[in-house]
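Before anything else, here is the set of structures, which you'll find just below.
Readers should treat all values here as calculations from the given coordinates under stated rules, not as data from a laboratory. Only a predicted model underlies this, so the values are computations on that prediction, with no experimental measurement involved. Cβ atoms are built from the backbone, for glycine too; each structure is taken alone.
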Structure 1
Amino acid sequence: MSQASPSAQPTPAPGELPVELRLMLQIFDPANRHNPFPAYRQLQELGAVHRSPLGLSLLTRYDEVAAVLTGSDWGHDQEVEHLHAGQEEVFPPVFMWMEPPDHTRLRGLVSKAFTPRRIMAIRPRIEEIVEDLLDIALAAVEFDAITDIAYPLPLTVICEILGVPAQDHDRIQEWSQILSWGLDPDHLLPQEAKDARSEATPKFLGYLRALIAERRADPGDDLISGLAAVEEEGDRLTEEEMLGTIIFLIVAGHETTVNLVGNGLLALLRNPDQLALLRSKPDLIRPAIDELLRYDGPAHLNTRSAKVRTTLGDRVFEPGDGVVTLLACANRDPRVFADPDTFDITRFDGHAPVTKHLAFSLGHHYCLGAPLATLEMEVLLAGILARVGSMRLLDDNPPYKPNVLIRGLAELKVRFER
């Protein structure tokens, strides 16, 4: 696809918004949540870097987004300031929004629970959960895949890793849904979402403080007990850091996977040729997951800020200047991915060189839970292929949640038959 030159941009009629601004508004318009990709592509063709009215620049193309995610000139420690100015006290310290050395210290403590060896040790439990969920789904025949599969699978897994009692999973899910929407830029949030965030956050923190106290008094073989023990050794992990870390692991540890499952099932159901290919070649499950993440991944954007004076594209950024990396837009950049709007489960099968997708980010902020999310989706797809004889959509236009940053379905009505 050819790049539109600046001179080729249409001149707005009197009273019309400039095309660049109009496309930015379309990207964040709830009416386009079901399909922001046409607006992404048009903005992408107008250029790689776009200054928004809010001061942050939007990055649309793969090369520029990847350069920022991996570049030492860019940091991730001003996201709260960029997206939630004036609300910094709402969010406890989260290592995702830190830079070394604090990021290195906190991530190092948590990463011990997410090593490949530990993740593979969880596989039998994930298989057990999937079997139970498919039993229920097949008995029902028609059901909502978001409520009945996409939420309980990753929520159960991350809560068991952390040591959250089963009877508390429902309220953990409720708080997590509120906070995941609350991560969206404040200027895009309705007042009801901000109010819900303000109400849910202290309740969530209060619950976790009590749970941490329980684990200190009676440690178990879980991550909260492990973090509590580390915190007691000295000042390597403060209580506030611990609270922020646990909330982040719960929210990011299952909300993104919920949307990977929902978006992934929808893509397969809308592309029956690819579903048939996957049935005939189940060894394509792993490449298919990478393609699902590229084609319709959960994470659509994050931010970075310049640490030093630097140039990106034709723009000069001063220290503190912020950018929004449009991950989902970059994942469909035709300069990098052939036929980017085509869902092709063989794209990452290793038979041809292909650039890494950005769904899990890049660099030292690469998603800590990527192996767990991938394993959960792998086990689920394997279970579906083995046990579900036919599957179809009951609603061709399922509704989406209002979230921008973590985008996914609110409902996915399907029919599974043995």
Structure 2
Amino acid sequence: MIKDQPLPPGAQSEPGFWLETSNHRNWLMDQAMRQLEFFSASCRNEPGFFILGHDGTPQPGQLQELHTTTRLVHSYALGHLTGFQGAERIIDHGMAYLESHHRDRDHGGYLWALEGDRIKDDRKLAYGHVFVLLASASAKLAGHPDADRLMADAREVLDQHFWDEDAGLFCDEWNRDWTPFSTYRGMNANMHGVEAMLSAYEAFGDEIYLSRAGRILDFFINKIAAGENWRLPEHYTSEWQIDHDYAGNPMFRPAGTTPGHSFELGRLQLQHWDLSGRPESNAPETARRLIEQALNDAWLPGGGLAYTLDFDGQAANGSRFWWPITEAIGAVAALITLDKMPEDEIWYRKLWTYARDTFVDHKNGGWFPAVDENGNVVTSIFDGKPDIYHSLQACFFPLSGRLSRMMLP
């Protein structure tokens, strides 16, 4: 495999910070543009998007899930802001599909999955709806004319059905007609809710988004993580007590803790603190503790990050997926942006070197979704290359030079 360098050969031991070098920054932008070019083939000539194989070939089937549609809108909105030619076509296509297919005209809200014109999964999930809010915020920053309407609709649904004002958290799931589906409560939807609300605050300026994001962060970081040795349990009862015995879907709701989510929530803690005017608080310290704990727990012998850990920080599922590495890169880049510490630079170089040598597809573009302990690409639960969202942000977060949302010139 060709291993293009983020710095010239021999620079691994060069003093300083990669983020301050034009060579590394140019490499990051080139990687971002290659990803945007690769995933442009996702756009069908009819409603919806293709799943792409490793070589970029559209895969058979028409399954379209809500998070995929919304993440493409978000990602190409970022591409538009950085000057990628053709981003507007993907944004338009995604926004139209959200309205024509995902939006439930009978009961309101947004359907989780479709197959062509047929509803495949009609559940109403907080996880999907917060991504609708994220898509609206990103589309707003990109100047899309339908962004305000989408935001208003997403806000109304989230307020009416998902936001629990007493708890200051999002509940998770309903049947299509808004009858109860389960009493499950989870960290993942709330974490992405913080992401979406901070972006909505930047795009629309409504203080309620900043306030609600702060309440979620306070619960999971200051209450839960601080009491769990700076690890984040994923699953909760209806009363928001940690459910240590929960064993849902082993891939999409795995037991224990997911270190990739600690990276995301730590970075979001810094983003919220920055957008709040950097008040006197322990936010930088708690974000660092969360990120460092996940790095130290999850880094595996031979490289890569474990997918899940038990409650004591031992690897439970050692699968090496692409997205935890991308989120660790973004989190460590945020720490370096805030305070240039040599130990963070060591991690930043280690993470990018591993990603470059294993996950980045230097031939076709995009990132492979899974590798084995030797760094060889393996078949996993993910078909082809699942999406651009995580790996694109791994390039854009370091380039932004700021803790709040990346808005590049």
field: Parent structure of the calculated result -0.29, -0.39, given that log10 I(q)/I(0) by the Debye sum over Cα atoms at q = 0.07, 0.08 Å⁻¹ is the read-out and 1, 2 the choices
entry: 2
task: Compute distance in nm of label points 7 Å out along Cα→Cβ at positions 27 and 315 for each of 1, 2 and report the one that scores greatest.
output: 2
message: Say we calculate distance in nm of label points 7 Å out along Cα→Cβ at positions 67 and 355 for every structure; which of 1, 2 gives the highest result?
response: 2
statement: Candidates 1, 2; relative contact order in percent (Cα under 8 Å, 6 or more apart) computed = 24; producing structure is 1
field: Structures 1, 2, by mean projected area of the Cα convex hull in nm², for residues 299-362 alone: label with the highest value
entry: 1
task: For the read-out mean count of other Cβ atoms within 10 Å over residues 19-26, a value of 14.2 was computed from one structure; give its label from 1, 2.
output: 2
- prompt: For FRET efficiency 1/(1 + (r/R0)^6) of positions 83 and 163 (r between Cβ atoms, R0 = 35 Å, to 0.05), which of the structures 1, 2 scores highest?
  reply: 1
task: Figure out for me which of the structures 1, 2 the number 0.65 belongs to, where FRET efficiency 1/(1 + (r/R0)^6) of positions 107 and 323 (r between Cβ atoms, R0 = 25 Å, to 0.05) was derived from the coordinates.
output: 1
